[in-house]
Structure P
Amino acid sequence: MTRPNILLIHADQHRADCLGVNGHPFLRTPNLDQLAAEGTNFTRAYTPIPLCTPARASLLTGQWPMQHGVIANHGTEGERALPEGIPTFSQALRDAGYWLGYTGKWGVDPQRDPTHFGFHLYLSEKEYARRRQAMGIPPRPHQNRWFGEVDPHITPEQSQLAWGADMTIQLLQHAAQQDQPFFLRWDPSEPHLPNVVPEPYASMYPPASIPPWPNFADDLAGKP
């Protein structure tokens, strides 16, 4: 059997039901819908834990957080690193003859980047800030650190999301020169907060047009 080339797009905190292809009533995601139609759309991919670092470690190792030991985010009291030598699917792919590339958010280990876990090439999202600086563009505004801000300094083509797409294309071009199958992974930070976006996307969905979650006003009366 021919070994397939694989491109995994793993957007941070992106709910499966927030895609047009998955039936969302008003969100417009035409490009993601096309990718889903032409590839694999993971509609039953459940996180093992609602924390970034442990969940990412589980995706990498195939283990529950209590097995691999990473149970808290970096910079918190319970911070731990993955044990040295722990099996990962990325190293297994490399051992099987794959060429591996990674770009975007990492978030698994603050001291060891993806190249420590089998990837041949890693293009860090930290490069985006340096690109902005080189172009004379001010840093992204982070006033409230959460949501609702607009980046007035850029066009959509200059956004971090567009930069990530460009880096993924570079990885695809690099992988095409290799005499082996490839596994490429793009991890956009978006839509994880603070998701600071430019116009016209910042105004695409007026807050008043977004209905609250059905149980948003639940006061939990009578519940433990």
Structure Q
Amino acid sequence: MEKDKKPINHVAIIMDGNGRWAKKRGLPRHKGHEEGCKRIIEIFEAVKENHIKVMTLYAFSTENWNRPKLEIKQLFTYLDKFFKDNIDKFMEDGIRVQVMGDISRLPEKTQKVVKEALFRTKDNDNYVFNIALNYGSRQEIVKATKEIATLVKNNELAVNDIDETTISNHLYTANLPPIDLMIRTSGEQRLSNYLLYQLAYSEFIFTPTYWPDFKKENFEECLKEFRKRDRRYGKIEQ
């Protein structure tokens, strides 16, 4: 298959730079989150146009609880609004909402909104909108390890039968295709406890553009760069 036709099934994005975007404009940090929420649907439209099945977004990490309480409150207010404003669109477009992370710590209102989105879209199968909320990859791996250890303890799984697939099946992404491309906006070049196990063979693109400025054309440029790359998975170039 030609490189410009290289298929992409799953894109993961670290939406970074909201606060710096706002500061640069003399605005409070929460305004960056408000603008950032507007980019989500725009980028998902580009995802659909490129026939990409899954988009995974890092919305709120376990470490983000260390931010100012007011900023956290405002962020969840914007997330609530995002889900309420777009639930009908998810249904129309056949988009299934999926969540990574422990949502039990989220505000009750946010939990309710998220659970409603999960329930209403559970049978949709055209695309997957996978959002990380109160998510940390190390915590995810610990959770998976405990689940596997429990199976062994209960004689439901033999130690020698544990392999990579066993671990993958106990991660939040168990039902999703491997991640082809990981994009991080804002210029930072680190994973920040994001999908550490799942990104083993993914391509990384770090763009200096802040997330609120990351438009469809920026996303298309990332896809163009991805299609230039030769993914060898440890093999030599033919």
Structure R
Amino acid sequence: MQRLWFISNILSGSATQAGCEAIEAVCREKGLALAGRTRFPEDPLPDPADLEAAGADTLMLFAGDGTINAALCKYADWDGDILVLPGGTMNLLAKTLHGDSPPADIVHAAHLSQRRVALPYAQAGRLRAFVGLIIGPAAHWVRAREAAREGRLARLLRAAMQAWRRTFGDHVRITGVPGLNHRYQAILATPAKPGLAVAGVDAQDWRTIAELGWDWLRGDWLAARAVTATR
């Protein structure tokens, strides 16, 4: 870990310009060189050949889970290290790897230990999900979320109305998983060692929807009555 290519996305939940500058300051303090800099999505993600040409040995990601997952898929065959820093809203992958440590502490620790971890993932066709894979009509809410992040009100309203109709008008079934025998609005498959952790979401009324939202805000949404979890 000597030459880093730094990718950030300040449109993510907690990644800010000040946070980027603090991370770069830590790199300078540790004598780590920045071989390249990408400000996504303003800049496209570099090709693996760009990393090779710049002599980068580590890719440093300061972004949300979506951007990080896209980068992990793009560089799956690149023979370098990837350092994940929490820069999103939920930061599920960063918390799995580093707990609640802030980005600067993670860079310090990585510089000292340089320990590699192989990540499990769920795969659907050509896509890999390192955090979780949402299947079912409730997955349509992602369009509403992206419109909200972009500040596009008209698009947000259209996406929310469509997602609402799909969520409470359609269902999805899953087979081969003990305990998940009903129809659900969403199935969440999370990579685990070994296998997958699978949860079914079935919120049919305002009360269970409110409880699910509250438990999600507290970070323990799997405890909600509307969720059936198994492994």
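Below are the figures for this structure:
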item	result
Parent structure of the calculated result 24, given that relative contact order in percent (Cα under 8 Å, 6 or more apart) is the read-out and P, Q, R the choices	P
Structure with the greatest value (metric distance in nm of label points 7 Å out along Cα→Cβ at positions 49 and 137, set P, Q, R)	R
Test item: helix-only ellipticity at 222 nm (-39500 (n - 2.57) for each DSSP H run of 4 or more, over all residues; to 500) calculated as -7000, pick one of P, Q, R	P
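We did not get these values from a lab; they are worked out from the coordinates using the rules stated. Note that the coordinates shown come from a computational prediction; the quantities given were computed from them, not determined experimentally. Cβ atoms are built from the backbone, for glycine too; each structure is taken alone.
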